[in-house]
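Every read-out reported here was derived from the displayed coordinates using simple, explicitly stated rules and does not represent laboratory data. Predicted, not measured: the structure shown is a model, and the values here were computed from it. Cβ atoms are built from the backbone, for glycine too; each structure is taken alone.
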Structure I
Amino acid sequence: MYSNKKLARLAGLLYLVVIATGLFAEVFVREALNVPGNALATARHIQSSEMLYRWGFVADLINLISGLPVILVFYILFTPVHKSLTLLAMFFVLVSNAIIALNLLNQLAPLFLLGNEHYLGAFNQNQLAALSKNALNMQEQGYAIALVFFGCYCIIIGWLIFRCSFLPRILGILYALAGIAYLVNSFTGFLSHGFANPLFPYILVPAFIGELSVALWLLVMGVKDSERRGVTAK
């Protein structure tokens, strides 16, 4: 059996993997290859950088897989703080993960649409590019929906961190702010014309700081078992 400190450090390491793979897939693949408002140019970027695009998909899969043990460790750590709220947080994050996993099909769609299968000859190049771009737009909005649930999860976990005695309260505040940032990002996108959110890079700065702070603290400092045992479940 691993001690809670070792579990926390393992969670911190895996959380860094989640952050790194998420940034790679979003910033260095999707954002880099996407040309806003130009379906044909986006399609050409994907075709000319197909292996990079495929690595982005693999990174998203690694992101999902690495995140599951982190969720389990959070459940173990925070159940003694407040059992009902911890369970509620787990429901939110599992729904988020399910949406992201299903949404990966939209991310794969351009590889099929821009491939070399004979049946694709029924469409011209512009039509295939438009369908591919639409799939990417669906992927983006599906991800935004998932972040609504993940944002709620972050807010609850942030509150649990703030209430516990084995992690600094400032981490709870930062993690809750990360959740609020995700909610603001998603809902401003939903309410914007064409779902475009010009504030996207700025809104997600608090999210990045909050998640990275918790991941680094868990990896470097872990948690104190003696303090955790002193908390009573509710």
Structure II
Amino acid sequence: MANQLNIFLLIGQSNMSGRGRVNEIPSLSNPQLFMFREGRWTTAGEPLHTDKPNMAGIGLGMSFGVELIKASGMAPIGLVPCAVGGTPLRRWMPGADLYDNAVATIRSALSNGKLSGVLWHQGEGDSGSFDDASSYGERLSKMIAGLRSDLSAEHVPVITGQLGSFLRKHEGYAFFELVNQQLRELEGQLSSYACVSAEGLTDNGDNLHFNAASLRNFGTRYARTYLELTENTRVSEQSL
């Protein structure tokens, strides 16, 4: 690949993988947007994830990449999709299976570029019990610290997103608002971290997964939040 990629790791569970129905909205593409699949880079196209092929669909990654290129000129961009639907945070902690797989995958991908950010969306799998939900922020902080250490990327931006408010209609996610609260509170505790609001986004009819149009919107929000975060960091560094 002629140009070094600005690489983003996509991790979490099904709403990062994307369960938006592909026939509901127009497809997205950009010749400067790539995805890492089966050990090689190829032009990005949906579905980005293949965690559950019979369910994978529109996610937030494509609109994130397209918006980032359009709004900032950052290009080329490489997306490394590693999210797996239905997974709790414990499987993403350092030493656990999904964490180790993501680290191995991104290390391989980084032979063609630099790590520019980490996109995370997860929490539904930890919203079913008070113990899991109340410890979510502390555990996520440890995961982020481990990821930054293992990838030698102490200040890499990490962008997370809140869970959808439609979860209150779904049995089994009684503590999702506690998870959302902690995702927000980490903004005052972690460097180079921001959380994206899910306000106004809607589900695909199952009270669990964002629909295709909302995921497009969510990805754009992730991109704008990333740009705001990195600009604020740059200004702060210049003022030192």
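Structure above, values below:
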| quantity | calculated |
| --- | --- |
| Origin of the value 111, where volume of the Cα convex hull per residue in Å³, for residues 26-113 alone was derived from one of I, II | II |
| Test item: Cα extents along the principal axes in Å calculated as 67, 38, 26, pick one of I, II | I |
| Highest-scoring label, criterion being distance in nm of label points 7 Å out along Cα→Cβ at positions 82 and 98, among I, II | I |
| Top of I, II by FRET efficiency 1/(1 + (r/R0)^6) of positions 106 and 130 (r between Cβ atoms, R0 = 25 Å, to 0.05), largest first | I |
| Highest-scoring label, criterion being mean count of other Cβ atoms within 10 Å over residues 90-97, among I, II | I |
| Origin of the value 29, where relative contact order in percent (Cα under 8 Å, 6 or more apart) was derived from one of I, II | I |
| Value -11500, calculated as helix-only ellipticity at 222 nm (-39500 (n - 2.57) for each DSSP H run of 4 or more, over all residues; to 500), assigned to which of I, II | II |
